[in-house]
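Read through the structures below before going on.
Only the coordinates and a few stated rules stand behind these numbers; no lab work does. These numbers were taken from a predicted model, which means no experiment stands behind them. Cβ atoms are built from the backbone, for glycine too; each structure is taken alone.
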Structure P
Amino acid sequence: MDPIITITNLDKTYKSGFSALRNINLEIRRGEIFALLGPNGAGKTTLISTICGIVNPTAGRVLADGHDIVRDYRASRSKIGLVPQELHTDAFETVWATLNFSRGLFGKPSDPALLERILRDLSLWDKRDAKIMTLSGGMKRRVMIAKALSHEPSILFLDEPTAGVDVELRRDMWAMVRGLRERGVTIILTTHYIEEAEEMADRIGVISKGEIILVEEKTRLMRQLGKKQLTLQLQSPLAAIPPELAGEPLELSADGNELVYTFDTQSERTGIAGLLRRLAEHGIDFKDLHSSESSLEDIFVSLVSTRA
């Protein structure tokens, strides 16, 4: 699939000397949902702001749908919709006027039917004549999304779009994002809610200390880096793991009542059968067992802590 965003050797160093981005090389595919994950201060917002033309890069090049963001700013910016973390909009304007004005800023002709569809998709149609100041926080965030979509961008950046939004609104937004992708819009999402990325993303990028440390298909990432664990609840507590089992990837719980066996999801043989046989040989009986698998959050924390 051809890239809609191409980032080559991108650096951003501020006058203070702080290096916010270092040698970023990244391609984002047309029509995908790409989740950009990273701890606070990792460079997520700086990277988005640079692509959107808000922050000037120190070095490197960014193409947005084929347009250089520096040399061809107007054309590249017209391809991009941005929903920032902070809620910035004219509190005294109505929802409808806000969208109509935003569309006009990009030189687009009036299109009431399009704006109506956007507002209906975001459950804002009945609020079209309401002033922004009268809306709840969740509704204001929906207005920010509607505003970003008003000029029909092919690329949509969502920077922490569900921060401070209740669970029901979050689910609605997830559905809206999927609908946009089905219509061909490329979505780049940053989030602190790891389950959002796990639920929606096609690919995951992890940024730490201004560097991209990993880009991978979500399912492949979870398959390659995820671990499975088998937890055995023992009939009788153990004081320690027998020396004969020291070579096994086993952990004993603090109270001695559980043994946790970690195994590779990619391996043809899990080793579980052999483990259970060896436990029986040593008179270690269990009364229950269950398996679990690493979540994307587990993988993310592991990746970032390794680079700390």
Structure Q
Amino acid sequence: MINDDRRTRRVIIDSDVKNEADDQFALVHALLSPTLDIRGIIPAHFGTHRTTESLAESREELDLLLRLLDPGREVPTADGAPHALPDERTPVDSPGARLIIEEARRTDAGPLYIAFLGPLTDMASALLLAPDIAETDTTVIWIGGPPYGGIVSTGSWPEFNLRNDIASANVVLDSAISVWQVPSNIYRQVNVSYAELEARVEPHGELGRYLAQQVVDFNSVHHRTAIESRSLGDSPAIALMLEPGCASMRRQRRVRFTVDGHYKLADLTREVFVVESIDVRFLLEDMFAKIARHAR
């Protein structure tokens, strides 16, 4: 079946792409989706616990992915901040933050969706530089933060994307901008096994081989125990941009995060939409099918 529907949804993706092994799948999925009008990809920092050059490493990985995907395709990119906010009042200006401001202020292009697959540094900086964009038709989709309501989620504490810039999360949640949050207990459920990657991704060209192998390579270096799977935890953001109805969300009173990553209830009137479940079958099958189609 050929899709003749030329309508698109305007999106920006902000990704700490060299941080783990899941951003790569999310970016490829978005770039292979014809209904997503990608106005820019912003490589982002991911703190200093693994490297002191995280932004540069994210940029290098993004460039590699774009070459593997299609060397002749021009995709707008703009570097994000090289580090977290120094505090909740001081932005870290960057081409990425300026791109967000420019796209959010457009009144001729319909709604804007911005997916954050890492820290919220560039969104917070954009809001501090241009507070008016909080009132625009812009939705922030954030992969990050702990679960609410006493739910226990495995993994390090504080949650990784939150830990890399707690101040920025507070700036964004304090603002009036629309937020859809995918907390850690949900994004960790998008698991794929090595056997699945071997069957569904690896056979499909140089891109497929790279995507599958870098999962194994990352696990081998960073996991202390034997493992044969990986959560593609950033991919729910792409699924939400493709089809918001693929998730079940609930309203949550906005919070503020403490320095140790816990939260306390904050604004009585503003709410965030928290994803409680996502259609993993739709997400993975659509991505696998697009990777296979691209190789053909």
Structure R
Amino acid sequence: MAADAADVVEIRSALGRLRRATGLPVAFGGLVESGRRQVRISELSGTATAALSSLAVAPGSGLGGKAVALARPCAVTDYSAARHISHEYDVPVAAEGLRSVVAVPVVVRRRVRGVLYGALRAPRPLGDRTLSAAVEAARDVEQALLLREEARELVAAARPVPGTAARGAWEQGAWEQVREAHAALRALLPRVADASLRAELLGVCGMLAAGPGPAAGGVRLAPREVDVLACVAAGATNAVAAERLGVRAETVKAYLRSAMRKLGARTRGEAVVAARRAGWLP
């Protein structure tokens, strides 16, 4: 099965950021193939040949395979002469002229999902700044893949039971879990830097909010007002909501007051009920 196109884009974007942050001339990477443990190198940035394109990297083999097997970053100063890795891929690596290489696994929910590589064409040690940037790029991909997985799970959880469409057909416990998940996803959204992923996740939030609830409209709330109401609906105090959203408690109060005014609510509880009726919250 082919890799998710959106996930491939995350790898491509991360490689570009890695090169810009470090000045490395070459970066490449790929995802673990569905149903297999091997990584397929699909994205190349700064390469001069196609030697690494579509290369299948098995766990434990070469530098990337070692990173997959250990689920941690690995680096060599001179690839062809390195003694602590196997050398199944020396020919394509040499064809590209790579010497100093770092490989960082992308790990989501304790499972390796891919590998990012950065490389020099000279046998020079990679400094801490370069290694840290490579790890940070992998962490960005991990967050994006995790959020997308959670979004899919939330969509699945929000689908009504077959043969029923009314809100009363939902199990109360399951519906409360959807509400908590919606609040958690709203709290994560401000931390997502990728605009396309943020838009995708906002769409999921909208699907959850409109899931089994009535289709009402009219009231327009700002994204941050919805974020605050989602936290309040999950039982968070202003202080807790501020911590989750990365803002000050006074800012939370301001957004809450604004939302209450728009919804015609006098209390926090009334605001939550009104937001649910308007389709802003599940």
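Of structures P, Q, R, which gives 2.4 when distance in nm of label points 7 Å out along Cα→Cβ at positions 85 and 117 is computed from the coordinates? Structure Q accounts for this read-out. With Cα extents along the principal axes in Å derived from the coordinates and found to be 79, 45, 38, which of P, Q, R does the value describe? That value comes from structure P.
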